[in-house]
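Scrolling down, you'll hit the structures one after another.
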Structure 1
Amino acid sequence: MLNLRKERPLWWILGSILVLRLLGLGVYPLMDTSEARYAEMARKMVELNDWITPMFDYGVPFWGKPPLSFWTQAASMTVFGVNEFAARFPAWLLHLGSCFIIIKLGTQQISRNAGIWAAIIFSSTTLGLVSSGVVLTDPVLSFSILLSSYGFWRWMKCSSNADAYLMFAGLGLGLLAKGPLILVLMGTPAFVWVVLYKEWGRVLILPWIGGLVLMLGISLPWYIAAEMKTPGFMQYFFVGEHWSRYVVSNWAGDLYGSAHAKPYGTIWIQLGLSLLPWAFFLPLLIRKRGSMQRFEAYLWLWALATPIFFTFAGNILWTYLLPSLPAWAMLLSGRICDAGPKTTWAAATSAVVLPIVGAGIIIAGVMEQRPQNQRDVVEAWSDLQSAQSAPLIYPGRRSYSSEFYSSGKSENIQDPAKWPRDSSFYLSRRLRDSNAELPVNLSCVKITEVNASQLMLCRWKDAQQSNNGLAGEIDAGASRTDEG
């Protein structure tokens, strides 16, 4: 009964964080670049009914990542429709599954309280909170590494074939999430731990044949199908994505313009930011006396493997650290459980700070005011279609957000020579670009300003005018927009 009374507040904290995140999934718009790009590829997967190769654009295959994350998002869209909630819901489910594994592992190795605390920490860090409802590939990889790491450790403890197959299944899923990277991020800490503790005997009796058949059975059929459907995929994916992207800053061979060059070592700064507010509790990890237990040693290897691996990477994002987050959470949870009441109260307060602040930001509509949000621009354009039907063109950077909300109808055409010559069309430009000159023979009138963008109806002056003329079209369209 005493344990139940101690656990109940922890369950309430964890449940509140998860529910708050779930309720906010569909409230704010998808943002360019990464989140909207991946959501749009999942939407195209549903539209085209093509479940083999994700499409970067119509007719342009996306070779940068395997499809597991897109499968989950596309499957969600077939159930809930094409919307923000459906795109983000798989990340929340994966986070929920990760919490279950973390609690189970923490309970088995430390205590039930430590397991729940680990799930709370995992869910309330900056990176954990963001990743539990984001359209990226990292949540799938992180879950796969967590599952395979759990299976590895339990095999080392109990030598159960079921645990070994969990490890191989996690590796197979990871190969479908981001490719061979999982073999490095999960395999390195496992290998070093085996070397340190001389556990080669347990490694040798692993069900290698059945396990490898399971791992390759999960992942290999897709790789073969993808190469057959779009020849050249494997060359780009294995050489380009797994070597050139790692060692070359602003990799020139990147087909998708998504390189993120950072100075070497930046990943450690990002780690501190990712762990906030729990980074302030890291001094608790400094051991005063006693030898390190085997499980704690494995957690340290797991926690450090990812940041060490990306220390000398040419292109990184802070979300790359997500696979290490469960280990950091379990390391901290053990210390918090051993600390006094003051530390426990401070930890409980820290757990709810970011979820409450995040909910407040969403409710206040801050996210909707960001220039990366093109939902309102597309809605304004859609409302004008009955008055003046015309295509929506983005003359600057490609907007994946506008493509998602327009069901792929918006176009990115930077060259004015390729804009429609015989009819009206709409241009969407950011306000910061509004002083940029347009072609002199282009007549445009601003329809509306939405957030940090402006929507204009345009027609070439030398084009044949319709019966109503541009002014009448604009007046009618603007009137409908104002009424809406």
Structure 2
Amino acid sequence: MKKHALSILLFCIMALPGGAQVCQTQGEMIYAVSVNAAGYPEITWEPYMPAIPEINGTVVYQYLGGGACSNYIGEVGLGVGTFTHAAAPVPLTGALTYTVAVRTITEPMPLTRQHAYSFLQAAYDSCTYAVALQWTPYEGWDGTVAYQVYGSRQGDPPALRASGITATSYTVADVPDNVFYDIHIVALHPSDTAITSASNIVTVETKTTQRPTSMTVSSIEYADAAVALQFAIDSATRLSTFHLTRSSRPDDGYAPVHTFSDKSLTTYIDAPVEARYYYRLTAENHCRMEAARGSILQNIPMTMEASGGAWLLAWYPGTVAGVPYPAVAAYTLKRLQPQPATLLSHVNDTIYTDAIDLSNAELTSCYRVEGAFANGTSATEVCATYRPQMEMPDAIDPKSRLTNPSTGRQRNQFGPIVYAHPDSYRYHLEIYTRNGDLVASIEKQDTDSPLDKSWTGLNRNGAPVQEGVYLYNVTVTYAGGHSETHTGAVTVVYE
């Protein structure tokens, strides 16, 4: 920039040997114009060293435009690159424009490009707890200017609230109650972000009804399709309308499920609930607008299904982009029934398989999963009564003695696989040809082993049957007297 500006000055000297001041601008010399902490405009440029003997300082003007062109406000000697316009009105009422010229031994040279800082105005909205900002664009730089917004309680260090703004307006949301709040913006040079320009500081007084500093859903108990919630609201708040809201997503879509005015209320039961929900409290102000939001806590639905003589348990934490939300270190899974209560798992898994005591007919089992989140605990309890289950193989190899480890049957044993204690059920099994001829009839009584009462591929005369498809009919009667009948086909193969 030094070489560029110096070339322009040489051009000016050659073009105007008399050094007369003119209204048109000649090049770029000013870096930036800012408003300093005291509220006065401050002009910054690259100071000139005496490379040309005739140059002996810099003259600063307030640019007025029109016929007046400019107004002399001061000058500095060689090597000085800043000037503070201490005679400017404070507080400022608008943006002021400045230009400078180098002084020769006899008189100033032509004025350089005009620069004006951004002038900021702000308005506080007590309904939305937000400050609406508007400012004049920075003048003097070529290219798109980006702005940063700073805001903080008066007396605190400035805090960056937004950056990369190319418009000349912005809304600072969620401003604290009943404070003096200082806001200013900073313009960034389009090609060199080390060159900046600060606006004037605007102070707004946020006289509003005291919002709650905390609204926390601290506990969720989910059982029998109902969510029992415990929560707390900051007792110092002067707001009087509160909503308990829920959503199927953690980040959006919250709708009220209960509205109340008693800030000492601490419990609520939401029912019926058959899906995962996220809960949080909100407060409403005198404008009937949302004034504050509390922390989020979710219920943890858990499914419980019987399969293969075991309970398959699965619970479902919320996720955002595949990551559990809210974050939880571990889940605790307990078996509550049958007694005694037993801790089964304390890990970050979300599935568990628990074997069923098949000797206990019509068994009722209950489980509880609990997650400890950052702001509270969420727990779910589920119960189910086990009903014996039955499966039928689809093939038999009368010559094979291989054993299926999951059923205990050999491949040459065909019969119902019942997930119950052998003494708690009986069955009647019949095998037919596809023409309807009876091949075999087998009875299992309560005390018989199902492995001893299986069809092994023999007909009623004790001879092996031919390969092919056979039909079956089986009726199982359980200890409680309940019966179920199944029909189907089984393939006989000799491998």
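Every number here is computed from the coordinates shown, using simple stated rules; none is lab data. It should be emphasised that the depicted structure is a prediction, and the values quoted were computed from it without experimental measurement. Cβ atoms are built from the backbone, for glycine too; each structure is taken alone.
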task = Could you figure out which one of 1, 2 the value 41.9, 135 for Rg and Dmax of the Cα atoms in Å was computed from?
result = 2
query = In terms of distance in nm of label points 7 Å out along Cα→Cβ at positions 115 and 427, which of structures 1, 2 is highest?
reply = 2
message = Can you rank 1, 2 by relative contact order in percent (Cα under 8 Å, 6 or more apart) and just name the one with the largest value?
response = 1
task = Work out distance in nm of label points 7 Å out along Cα→Cβ at positions 99 and 299 for each of structures 1, 2, then name the structure with the largest result.
result = 2
key: If distance in nm of label points 7 Å out along Cα→Cβ at positions 155 and 171 is computed and equals 3.0, the structure in 1, 2   = 2
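One of 1, 2 was used to compute helix-only ellipticity at 222 nm (-39500 (n - 2.57) for each DSSP H run of 4 or more, over all residues; to 500), and the result was -18500. Which label is that?
Details: 1: -18500; 2: -1000.
This figure was derived from 1.
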task = Identify the structure, out of 1, 2, from whose coordinates distance in nm of label points 7 Å out along Cα→Cβ at positions 35 and 179 was calculated to give 2.6.
result = 1
Structure with the greatest value (metric FRET efficiency 1/(1 + (r/R0)^6) of positions 315 and 387 (r between Cβ atoms, R0 = 41 Å, to 0.05), set 1, 2) = 2
inquiry  = Looking just at Rg/Rh (Cα atoms, Kirkwood Rh), for residues 107-354 alone, which of the labels 1, 2 belongs to the structure with the highest value?
reply    = 2
